[in-house]
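**Student:** The next part holds the structures, each set out as C-alpha cells.
Each value in this text was obtained by applying a stated rule to the coordinates, not by laboratory testing. These numbers come from a predicted model, not from an experiment. Cβ atoms are built from the backbone, for glycine too; each structure is taken alone.
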Structure I
Amino acid sequence: MIPTLEQIVSRVDDPETPVVWLDPAIPDELWAALPAALRAHGFEVFHIDALAEVPDRDSLMARFDQLAPIPGQATRDFESLRICLMRMATGQPRGWAVLFSNPGPLRHSDEAAFEELMEALEMVHESLYEIHAKSFKFVVRD
C-alpha cells in the first residue's frame with residue numbers, strides 16, 4: 001500500500017525514526033511533492049541526488065560540500081561531515097530532511113560509504129534531538 005504524503009511527513013516528523021525508508025514503488029509525483037510538504041512542515045530539505053546520480057564516496061562528499069562545507073579539512077570524512085552538520089542544523093525551525101531518491105549506484109559501488117552516511121546522519125539526529133529538540137532525518141527511497 002502506497003502511503004499518502006501526510007503519512008510520509010508524519011513518519012519524518014517522528015523523533016524516534018532517524019531514517020525513513022520509502023518503497024521505490026512510490027509514485028514519482030509523490031516523491032516530487034515531498035520537499036514542499038516537508039518545508040511547509042518546518043523542515044529544511046537537502047536532496048542529495050536531485051541534480052545528478054551519486055555513484056561513489058567522492059561524489060557523495062562533494063554533494064555535502066555544497067550543503068555544509070568542511071572548513072580547513074584536507075580530507076572529507078564522515079566524522080568531519082557530522083560535526084559540520086551539527087553546527088549548521090541548530091538554526092532550522094524543525095530541523096533537516098536529507099532526501100536520497102536513488103541510493104542504488106552508491107550502494108553498488110561502495111556499500112560502506114552508504115552505511116557510514118546513514119550512521120553519521122543518525123548520530124546527528126540523535127544529538128540534535130536530545131540537545132535542541134530538532135530533527136535531522138534521512139529519507140531514502142530504496
Structure II
Amino acid sequence: MAELWFYHLERTELERALPPLLEKCLQRGWRALVRGGSAERLEALDTTLWTWRDESFLPHAREGEGEAARQPVWLTTAEGNPNGAKALFLIDGAEAGDLASFERACLMFDGRDEAALESARRRWKEAKEAGIIASYWRESAQGKWEKQA
C-alpha cells in the first residue's frame with residue numbers, strides 16, 4: 001500500500017508547488033496521476049504544466065484529451081490508475097480511493113483555507129487509524145519542503 005504524504009501549502013500556490021514534485025517523479029522513472037476536484041481546475045493546471053518553466057515542460061494530458069495509458073502525467077477527476085502511475089497527487093479535496101496500485105500518494109492542501117486544513121486533519125487521523133504510513137511536509141521560509149512528522 002502507498003505511503004501518504006501530506007503537503008501543507010502555506011506560502012506557495014499549488015500551481016508553483018506541484019510542477020517540481022511531478023518533475024521529481026518523472027526523474028525517478030515514475031508516472032504520476034493528479035486527481036482533482038473539478039475539470040475546470042485541471043484545465044487551468046494543464047496550461048500551467050506546459051508553461052511553468054521557459055526551458056522545459058512536463059509531458060502530460062488530461063481526462064478527455066489523449067490516451068491515459070501513454071501519459072507520464074495524467075490529470076483526472078476519476079478514480080483508478082489508467083496510466084500506471086506510481087505517484088498519486090490529490091488536490092482540491094479529491095478523495096484517494098484505492099491506494100493499492102501506487103507507491104506514494106500526496107495530499108496537497110492550502111493551509112490558508114480553514115476548510116482544507118480541517119479536511120487534511122481529518123484525513124491524517126483516518127490514515128493513521130487505518131495503519132497507513134503517513135508523513136507531514138511543510139514549506140520552510142525559503143520555500144523548501146521539510147518533513148515534520
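**Student:** If distance in nm of label points 7 Å out along Cα→Cβ at positions 33 and 105 is calculated from each of I, II, which structure is the one that comes out at 2.8?
**Tutor:** Of the structures listed, the value fits I.
**Student:** To continue, here is another question. Starting from the value 11.6: which structure in I, II was mean count of other Cβ atoms within 10 Å over residues 25-32 calculated from?
**Tutor:** Numbers: I: 11.6; II: 16.8.
Answer for the origin of the read-out: I.
**Student:** If distance in nm of label points 7 Å out along Cα→Cβ at positions 57 and 81 is computed to be 2.8, which of I, II is the source? Write out the running numbers ahead of the final one.
**Tutor:** Numbers: I: 1.1; II: 2.8.
The read-out was computed on structure II.
**Student:** Looking at structures I, II, which one was percent of Cα pairs over 17 Å apart, for residues 41-120 alone calculated from, given that it came out as 52? Mind dumping the intermediate values first?
**Tutor:** On the way: I: 46; II: 52.
Only one of I, II returns 52 for percent of Cα pairs over 17 Å apart, for residues 41-120 alone, namely II.
**Student:** helix-only ellipticity at 222 nm (-39500 (n - 2.57) for each DSSP H run of 4 or more, over all residues; to 500) computed as -16000: which structure among I, II? Before the final figure, lay out each step's value.
**Tutor:** On the way: I: -16000; II: -9500.
Label of the originating structure: I.
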